[in-house]
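Values quoted throughout were computed directly from the atomic coordinates according to the rules given, and no laboratory measurement underlies them. Nothing here was measured: the structure is a model prediction, and the numbers come from that model. Cβ atoms are built from the backbone, for glycine too; each structure is taken alone.
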Structure I
């Protein structure tokens, strides 16, 4: 077994369960559902409960973890250099909070052992980058090499998805509520992309089958014939996601794939029923 030279810290939005023996520490995320607290610590078996409550009309409110939350996650893996990944600062305060916690740990221990990396993506794009980083740490690479290869992967990761409704993203203020109501009344499902800082609509569809066809078409056109590492995601829609995974493998060269539930921190904005995929080309320079 290759000796571990560094460990990884991510937040629960990565959809990974903490395993400090494997060098993985997870910062929990707190979401308010009405007057109740829903704590996401990366255990995906609780995700269906979260989406059920959204379907029942409960309104989620997300918050940024405290510096203390990050500091505790850093302390749970003593001794090793740590690589901490966050989503972009334009979408969350996690990067700034993690940086503060890294400085607090350095003051506490007398040396800096945390490198915080602000990735350019979120949701399942972020989850895929975190899995890639974990594979590099598992391979025994030093922290500096892990950071370099993560940055290379960040330039290539892409994410495409389709929403079941615009209701939840309208609540976030990212689109006009009137437009969302019109879209919902027409039963239109928007297909979107997230590639670095570029976000936008790819297509519109009305049916589940149309959504699957649209995502299949995107994969055929955009994945460039290279072997891919895929994460196929769903927000409480496992059957649709399984069908999407099958379609993607028929039009793309898939070297690795995984079917994952969308973490509540992202599902709070997409709402139940969202499906899609994130992809990274499996080039030699990105291999562990």
Structure II
């Protein structure tokens, strides 16, 4: 059992029988991300996001979120990241993280307002969403020489599943992984939120000085949404592969920024929705 799973006694119904047994469920708790930064009137602090997440790698989640939303551009923008606030009474987890920026870093919180506007289910048209992303500084991958072999891609789902330690205990987590052209899973994270899992991957890449990740692909265990494609673009990754289906806006965004988008990656088959020249 890991600290990210919770033991419970449940009633299991199978055929005509009922019995009590022990089970594990994935822990889900809120994480508040606070940003400390300099203004003309002095330093201030803002609460910029609350997300439901699986505890663990909270610093990477926070910095990955800030990077993919263009609030920070590099690790040099960050003075420190630390948990704060009292421990939660039930789990003991600290569910607030503060990211303190260096002096002189220009903060545009309007970018976050655009994020919450364009990624909500409010009927915003695709063109508006993509335009907002372009304004934030998104661009095509800097290098167009990265190629991925078909056999490398089809082997990835089994590798991802084998690496999902918490999923084995609970059956209830998404996973995201950065992978190399040789098929190695360089970084993998799990979370109850698929966007959180991706932010944890991006935050880990950021702290390791590996962004933009022009030579890595991103694999997600579920579907490919606009938000996940946005994070792929911002991380400079040339390929997003999903076990499940892509959304129409994810396809539009992939084609706009020349990102290879793979969906329904299962067994020996998959679909390519954009930039198929990167796949051998």
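Of note:
- For Cα Rg over 2.2 N^0.38 Å computed as 1.04, the structure of I, II it came from: II
- Structure responsible for 0.25, with FRET efficiency 1/(1 + (r/R0)^6) of positions 88 and 256 (r between Cβ atoms, R0 = 35 Å, to 0.05) calculated and labels I, II on offer: II
- Which of I, II yields -8500 [helix-only ellipticity at 222 nm (-39500 (n - 2.57) for each DSSP H run of 4 or more, over all residues; to 500), calculated]: II
- Ranked by distance in nm of label points 7 Å out along Cα→Cβ at positions 8 and 224, structures I, II are led by II, which has the greatest value.
- Test item: relative contact order in percent (Cα under 8 Å, 6 or more apart) calculated as 20, pick one of I, II: I
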